[in-house]
1. Comparing relative contact order in percent (Cα under 8 Å, 6 or more apart) across structures P, Q, R, which is largest?
2. Suppose you compute Rg and Dmax of the Cα atoms in Å for every structure in P, Q, R: which one lands on 22.7, 87?
3. Identify the structure, out of P, Q, R, from whose coordinates distance in nm of label points 7 Å out along Cα→Cβ at positions 55 and 247 was calculated to give 1.8.
4. Given that mean projected area of the Cα convex hull in nm², for residues 87-254 alone, derived from a single structure, equals 14.0, which label among P, Q, R identifies that structure?
5. Where does the value -6500 come from, among P, Q, R, when helix-only ellipticity at 222 nm (-39500 (n - 2.57) for each DSSP H run of 4 or more, over all residues; to 500) is the thing being computed?
Structure P
Amino acid sequence: MPLGSLWGIRIRLNPLFLLFAACWFLGGTPLELLMICLSLVAHELAHGLAGRALGLKVKEIELYPFGGVFRIEEQLELEPRTERCLAWSGPAVNLALAGAAIVLTSRVFPHSAALLYLIRVNLALACFNLLPGLPLDGGRILRSYLAPLFGFRRATEQAALLGQGLALLLFCAGLAGLLRGNLSISLILAGVILFFAATREKKQAVYAFLRSLGVKERELRQRGGLRGEMLVVLEETRLLDVFRLFSPQRYHFIRIVDRGYRISGEITETSLIRAAMQKGLEIPIKKIL
């Protein structure tokens, strides 16, 4: 559901947010819901504005009950440093809002229930989003460190797996609270949403990665140059496993060696992609020499 736009960035509400709002009215107040909405919007707008400052084209923000998704035109795997800056921007704004509210509470409005609630909401949002699992900001920060070591796809899969694990922990914690007589619908809902979002990130990793490979040549033409990286692989290595070794924002040259470590041949990333499109990802790399 569209809400409007700020600074040229469209803002939408996910239907799950409406369900969350309806549940909140059963035990919360409109003022508390407003505080949550404003804090979420501030969090996601921080991502959007940080993305623009980093040269990315942010199209849209979609709000979920415990966070949101910002969509970038032609989104590829980001440079690790860029992804870290982008991921930190949202929690940083929540921490700044909590800090400002603490100052106002201690010096100007010492008994303001609204400010105390604003502090709790923003600290909770910052801490929740910094948990190390995709699609949370903490998961993106983790991926930015793993991608140069293991490649974008494998880093995404590992961070998404952690996200699924965190989701199960939240769900079980909420269920345990419910069995003890404590209403923990928010934890259960957060666990369910996080699990499906992490699963989607894991499934989309392959498509995002292949899509990013397909535009490397265009980026090379537009920029005039990309950083290169040499890989050395054995003849029997599958094309899929070679792609998993790729690093973000690098153009790769692949040297193939046999079991005696003698060079069998060399190919470029472009040639590897074309061979994969024609023959599939499961063949050994020696089949395309």
Structure Q
Amino acid sequence: MSRWNIIFFLGWISVIQAQCPTDGILVSSNPEFCYIFKSIPTTFDNATIACAQLGGVIATIDNAFTNSQLANIAATSLNISSYWIGYTSSWVGKWGWIDDSNTTYQDWLNNQQPNGSQFVSAVVNAKSGYWTRDSTYNSNPYVCAVRYGNVTACPGYNYVYYPPTNKCYKGLRYVEDWDYAEYDCKRYGGHLASLNSLKEDIFVAITQVIYQPYLDNLQWIGLKYSNTTKQFEWSDGSPATYFRWAQGFPQEPISSYPYGAINFHSGQFYNYQAGGALTGEICEIPSNFKV
């Protein structure tokens, strides 16, 4: 790259960087995202929560130029030696991006992708740009990707954002009845949470159990059995095609235990009567809802 091209490139970066948050960076290969590095090391799950609070996810790297630019910024400008990215096998036992993006690019050290296993995710070496795996329980700096213009995706306090669904989630306490829990979530402009994939299920479980540890383990979600259709449905009207029942569940007869709940620590589903021994709920609202 010529000297004048470098000057132009750096000038363009400085212009678009001003449109990101104070600590955000735009790179030319993916200008629709603001990248936000966090230098204080933390676990992969805590990094997931922190990025969700910003309205994004741990960054997806889909091409060599983005990988190189981010690594160079981390090494030369931020003095970060390595950092989490959003490529993980921790949640579903095989490698994939946390935001469900297709895997179009990888840069593993020695071109060898590790076998998928639980509790490991990818870490980028900032000096070389190569990826290695690390235990999700270990602590590393991390980089978040927030879609430009979506920096404040969720309203209010304690919401977390999940880009694949474009929804915000929040746990609330002191609600014992499923019907009142659904009414309560509607007051905020949403519904009890509908969980339609394993990744969404685990994301909600992880973010709530770590971010709001004072909540009880079991919380109402939007799953409800219909005596008309003789099947479970979600309270927001979406079809119920994903279930992750705990051992021994659903309880029978289902018509007597028609209301769904989630255990934060396992992400598994349970079914109870409307006034079961639960004391909380998980609400979901669209990310553009204003309160």
Structure R
Amino acid sequence: PYQITGCALGFFLQIYLLDVAQLDPFSASIILFVGRAWDAVTDPMVGFFISKTSWTRFGRLMPWIIFSTPFAVISYFLIWFVPDISRGQVMWYLVFYCIFQTLVTCFHVPYSALTMFISREQSERDSATAYRMTVEVLGTVLGTAIQGQIVGKAVTPCIESPRFIGEANSSVAMEELNMTHDTGSLTDTRNAYMIAAGVIGGLYILCAVVLSVGVREKRESSELQSDEPVSFFQGLKLVMNHGAYIKLIAGFLFTSLAFMLLEGNFALFCTYTLGFRNEFQNVLLAIMVRTAPSW
């Protein structure tokens, strides 16, 4: 779910806010920036709260996955819904984007840590990690394909200027033509985005059900021992003093930054600079499929 929704939001949210929700560029940039920043804040916070969670009959990690899923799906759908309000659209998208980032973090952090709790054998953990990474790569391609192909069907080609109309009536005719074209195209595009959100939300629920039914946590024997509690800031200090981990995080940071910049601007570049409005989703899907084996 993290990869599927992440690709859909990364490649399509910016152009959705500009063309479909019709927000100004500054507001769209604020929504994207605050959402990304909030996502960075929620990762360590959710991880800390999970580490303090007591063991239940469902495990320690699984309750976070189960109970966050329905709310994450609802908030994800509302991101792709255009509210019928003249004011407050910016706050609508900002609030639900941040809520979704929080809830999907409540899914992805325990999901990533679950590898350490499904087996005590290192070989089995490595095998589970390999399968998990393979499915995550497929998830990125699947999210791009679903969002792009459904939304792409609703994109109407640009209408050329009618040369057969006289100069005196051409401006009036084009104004009426554009009004009809814009209204129909915008409504169809809004519906297409909501359909895509519904399909991806269904896949989110399906993945959560398969995970909760098919995977069982194993309680480590070390959990039966009483460890000295560590506060959030003490744990953060210990992590920041680990040199090898800092180098790894720095490399991951710059790699992710480059991908996010490409992800956020690729749709606008293809649509407005290259003029591939009607073929953008096919170009993106071809790139994702072609590069997937190298991941």
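1. Greatest value across P, Q, R: structure R.
2. Derived from the structure labelled R.
3. Label of the originating structure: P.
4. Source structure for this number: P.
5. Label of the originating structure: Q.
Computed from the coordinates by the stated procedures, all read-outs in this text should not be read as laboratory data. What you see is a predicted model, and the numbers here were worked out from it, not measured in a lab. Cβ atoms are built from the backbone, for glycine too; each structure is taken alone.
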